[in-house]
Each structure stands twice: as C-alpha cells, then as structure tokens.
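Just below sit the structures, each encoded as structure tokens.
What follows draws every value from the coordinates through simple rules; no lab data is involved. Everything numeric here is computed off the predicted structure, so don't read it as measured data. Cβ atoms are built from the backbone, for glycine too; each structure is taken alone.
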Structure I
C-alpha cells in the first residue's frame, strides 16, 4: 500500500513498485494528488486517512509506504492545525490500521526538518531532533509514534528523512513557485529570503531507488525501528535554483529578494542551511545518488518547465 500514491514522490514510488512486479494499492484523497499520476498497474482507493475508518474493506498488505502528508512548511507556520491533522493524526491512523491488519512493516516519509538548525553538517541520524517548524515537529512526532508502535506492537517502521526532493510532478517548493511566477511575470522574480539559503537536493528518481533499496534491506532485518537520511553529498542555494529555472525558461529576470528574518530566511521556521550525512544508508542499503544537488535541480527545472510551461522560451 502507498498512501499519497497519487502525489509527487508517492506516484513515482508506485511506478517503481509496479515495475518490480508488486501488487500495489494506492490510497489518496486526491486533495492534491491526481488520478492521472496513478500507474495503470495499481488499484486506487479514494480515501481520507484522517478518517479513522479509512481502511475498511482494504485487504491485508505486506508493507505500507506512508507518503500522504501536507508538505508545505510555510503553511505549518500560519496554519499549524493543518499539519497536526494531516501529518500527525493521519500517521496515527495509518499505524493503527497496520497494527490491526498485521502489516509486516511501515515505511514512513519523514523529513530533514526534524533536525531544525543542526549543529553538525553533514547531519547524522543520531543528531538531536529539534525542529523549528510545525511541519518538522509533526514529522518528528510521526517518527516517535512509529518507533513506539515498533517496540510495543511489533509494527516495524523504517523512517526515511528526505532532503528536498525534486523532479516531474512536483507541485510545491522553490522550483515550482519560480516557474509559476515567471510564467506570470517574466521580467521580475520575487525570491523569498536573501537567496543564500543552501540545502541538499535529490532527484525523485534517486529518492525512489533509495526508498526501495532501504525497504528491501529492512524487510530482511529485525529492528523494530530505524531512521535513515535520504539526501545528497552536496547542496545548492536558492540562487542556484533561480539560475536553473531562468535557463530552462530562457529568461533573465530582475530579482527581488524578500527576506522574512534578519538573517535572510524565506519565512519564520525556514532552515537556512541543510546538508544530511548519507553514510548510514549507503552502507545499509548499498545505495548512492546518481547526480549531485545542482544537477538534480537543473534536471528538475527542465522537466517541470516542460510540464508547466511547455514550449516556453522567453514567452
């Protein structure tokens, strides 16, 4: 089962699982996911996992990939209840369904934001969780629930702490926002923050391969809970993203920087610098990224311009 399987990462994961020959059921309320993203080889159950009875009638599964969530970190600053409902309550309901249904494992889509302002870069998995956004706090709460269900009920859980994932079907984040803004106003581009925010980016193709490799290894393991970083060895800045999108669209816009804090963040709760250590997953799952952060951003920018502004080259 893949919750959120009609969304960004979830739909790419479903494609890969179907390609591998697995029988897959997608659970999605289609609030942001799209039917056309669901692989024809998978079945779709339109359900809202915030509803305690969401899983009625769905048969037993070996593994649950829980990717349904609200990914907008900025929304969590102004509408924290949204993130409690969609990222904490929903995770609890999924774990309860897995406990009652006897699923062998849950793979939980966590986030690098659980670390907050990490004191150590690259940040290892044993660094303290100290989120500075409600989104990060919701993901940290989800991990705590997962670990408890693993130890108490035997619902083994693999938490994958993703860096910024980019690629086709992405409908949030800087690349997406910049394309929409430039399509509307090609001459000038508003940039949240001072442009120096620097984070690790991973193409969704690499993220899916990491997910599958880690899950297959975990299924042969006996740990009740394991957290793994899924990221890149390097990072890219917001200015790098601006340049990549501008090139993909054939534009040279005037940049208007809008820092929300004295140190140049895009919004309160925005982590200024993020770089994950991926040593654990490379050893555990024999996986490594096929492209660096800047290449991932460049490729994603080109792919998303084709999706969102086909044929655009300067308008």
Structure II
C-alpha cells in the first residue's frame, strides 16, 4: 500500500483533476464495450464471452484503415461498421443456435470464438504490437486546466462519450425501434404475436452491440498497443460493470463504468497491486443484496 501518495493527490486539486480525467477516459471505453454486452445479454440472454474480440477487431480494423488511407475519421466510420457486419455473421450462423440453451453451451461456443478470432488476428496482422497514431487534428499543445495538461484527444473522448451516452439512451428509450428492443427483452413471444420479426430484431441487437464494441476499439486504438489478446481483460471488466449496473440498463452501465474508472484511477495510487480488488468486492456485495444489479429490474 502507498496511502501517502493517495492522500497527497487528494490534497492537490490538479492531481485530483488529472486522476478524474484518466478515470473518464477509462470509463468511456469501458462504457462502449459494456453497453453492447449489456444489450446482448439483456435482450438475447446470451453470455457472449467473445464480445471482447469484437473490441479487438475494432482496433485492428482501425489500424488497417489508417495504414492504407491515413485517415482516422474514415476509420471511425468504417471500423465499427465492419465489426457490426462481423457480429451479424456470427449471430446468423452460430449464436442463434444457442438461444434458450443452458449457459454452458453459450460459454463453450463464445469461448471457442475467442480462440478462433485471436488466432485469426495473429495470422492476418501478426503477433507483434501495433499502434495507431493520434489523429493529426489533435496533435496540438494540450490545454492547461488547473495545472493539469489535458491532451485534445482526451477532450474528444470525453465529449464524444457524453454524446454517445445520451444518444444511446435516447435511441433505446424514445425511438420506436428502441421500444421494440425493450419489448423483445421483456416478452418476445408477444412481440412475435403482433407480427414483428423477432429473429431480425435479435440480429439487429447483436449488430448494435457489436458496433458499440468496435467503436470502443476505435477510440482506444491511439491510446494503447493493439495485440490479439487485448479483448480478454476488457471482457472481464465489462461483465463486472453489467452485473453491477444491471442488464440492459444503459444509464446504470455508464454510472458503474464511471465508478469503475474512478476506483481504478485513484486506487492505483494507494493500492497499486490490488486496486481492482475493490470492484470485485463491490460486485460480490451487489450479487448478494440485489442480484439483478443496482439499476436492473428485479424479476419475480
């Protein structure tokens, strides 16, 4: 433990601001991946352990577009679409066959995808670390806020993340298709009785979840090295966020992702070797007290 470093940071407004900004960056990437996982798990009832691989593919697709065209904006558009198409292929040919089956079948199938997609990434892009440069539009002197230098790309992530949180919430809560998705999560049989194509809705939900994971990979690609196993850690963290926040609840997912980022950003100062232990303890407490999650709907 290094409590002195933690207390020294808490006594400095500049240090607090720096750690909060770091927490927001972590939270925005985690939110994108976890929100897609929350939709798939909440609507389709599928424990998609391969969701982290979609995040990985988003980063690799970004690298490919930037390497060939030198345009990060184009990658921001094409990479999530490419991941969404990949998700549709997985859902149509494989995932749909385990709907309603015991969790063990879903676990085995999606874990197999982890092995297959990781090896495919090694065959296509190699085993060495790759990187995407920070887009040219953000290569300018950082902004000085209370003595903390904030890169422009960090500001972009925070603003874009806030817009995405509101946009996803509005889409699911206020639009017609969002209400259809909520109905599919609650009573798919009744939805089918009123003439809706439920399998198409399921495919659309899986595609949307894949796009969100891919978008997380795009945003994270200039921040970290791109490696085939990069999705393995984020899928565990995303499951923790979904469990605590509640399946299918976007606002709950965002708030828990923000809490996760804060606990990780400040915890690494005082508890550098086991900062993640606190979030695991919180998950255990939530599962005992409220198994449906802090913001999830309790089922009878």
Structure III
C-alpha cells in the first residue's frame, strides 16, 4: 500500500459506527498540497455533551491542539474558534501542546456578521473544522442519538459559508455525520448511520476527512506536515497522555459515556495510543523511504 492508503486505513479504524467502510476515497495528495500551503488557519472545534451540566467532549480539543502544534512548527499562524463550553478545554490543550495558537470564544448568540468580522481581521488562507457540530437540513443541531442540542451549541457554520464566499479552501473532519462538512457524505450517512437523515450536517467542505475518532486526524495531518518539512511533528505517547489529561482536568468528558476520564468516544487510553503508535511508525518509515529516495 502507498503511504496515503496506509494512513487512511489507520484513520478509518472502525469504532463500531458502521459508516467508514461505505465512504468514497479521499484524495489525500490534494489534502497534502492544501495543508502544506497554509499560512493563516482558523480551526473550528468543540462539541457539547449534555449531563448534569453541559460539558465539552474530549474528542476535538486534543486533535486540534496537535494539528495546531504541527502548523505552528511549519510557520503557520493558528486561531481556534470554539464556544464557552469548550473554551477552557481548548485553552488547556493549547497551553499544553500548542503555545502560540490563539483561542477565540464565540458568544452564545453571535452577531450575524461575527464570522465575517473575524475573517476580515485574520484573513485566513484555510478554514478547518474538527469535530464541530453542523446544522442539519432542518436548521437544528443534533447529537448522535438524534436529540436536539440547539440550546448547547453556538452556531459557527457562518465561518465555512464565509470561506466559500471568499474562495478560501475548507477542510472538515468528522466521525459520525452530524459534524460540519459531513454533507459530503450525505447518501452514506443517511443510509448507514442511525437517524442519519435527521442528523446529517447540511454544510459540506472542499475535503472532508472521515475517522473512527475525529482527534486522529490531528495526528494524520501532522504526519503529512512531518513529511513535507522533514521533521517529526507528532506527539509522543507521553505528550498525548499529558494533553488528554489537561483536557479532562479542564472539564472535558468522554462524549459517549459522559464521564470525566482519560478516554475518547468510549475508547480506553491504551487502545487510543495504539493508533498514535501506528501513525508514528508509518510516518518514520515514510520519512526514511523518502530520504533514501533522494540519496540523503
């Protein structure tokens, strides 16, 4: 298999949702070219979980911080847009892994021109979403159970719509169908995801990257950037554990269990870190192969 095929296989490790194997292929070489040219990036993230109180989930913040760290190491500026629920998680993740990235907390009821004003101020070259809720066709937000979560979500869809208007490339990452960008896979979401017709996000993207867990593409894109710049930009297992702990200590909960623990989407830490080990091994092997190819 090629590097791209192996990377996608790692990212699409089945976590029991039954969607990933039904999706069409994504041209990762196009994604690679796009992300490698990034100079100023806005990343949208943060997914709320209902419980005794609304909390942000652990899928999103650490993946965003890993992607931000890789982009910063390549000379790119990074702004992370989230809401009040997930802001403490992102602040902790950034302090731990990506100092230099700026966290923007969007108000509960953002002004109609909120996205436009931020886009004018930042002038991003790329807009990315990673595990960020997207409105369904009926204009409401839903969780994976098909329950409305409008009262918990700050609408950030306008950032993608502004990017489309301005011709700015958009990249989305999701794992269930209700995230920004997943309209790219509407037929498959509607067919293979329970309540898919109801929850599928209506907003697409230039490229939408599917994953067993959205955080994994923070590693996946960092792997691509590592190869582009010839330096390892992925976290070590110890760094990843510290990052996830920082997110949990800041109030993050597992989005499937609702518990405050070192797990993501009901995957225990040891299994989660095995995926990271696989991405690191693939990246190191491909870096060595490319060095040999150019005679270094």
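For structures I, II, III, calculate mean count of other Cβ atoms within 10 Å over residues 46-53 and state which one comes out highest. Before the final figure, lay out each step's value.
Numbers: I: 15.0; II: 26.2; III: 18.0.
Sorting by mean count of other Cβ atoms within 10 Å over residues 46-53 in descending order puts II first.
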Give the label, chosen from I, II, III, of the structure having the highest value of volume of the Cα convex hull per residue in Å³, for residues 150-221 alone. I
Could you figure out which one of I, II, III the value 1.2 for distance in nm of label points 7 Å out along Cα→Cβ at positions 62 and 254 was computed from? III
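For distance in nm of label points 7 Å out along Cα→Cβ at positions 78 and 190, which of I, II, III scores largest?
II
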Suppose relative contact order in percent (Cα under 8 Å, 6 or more apart) works out to 38; of I, II, III, which structure was it derived from? II
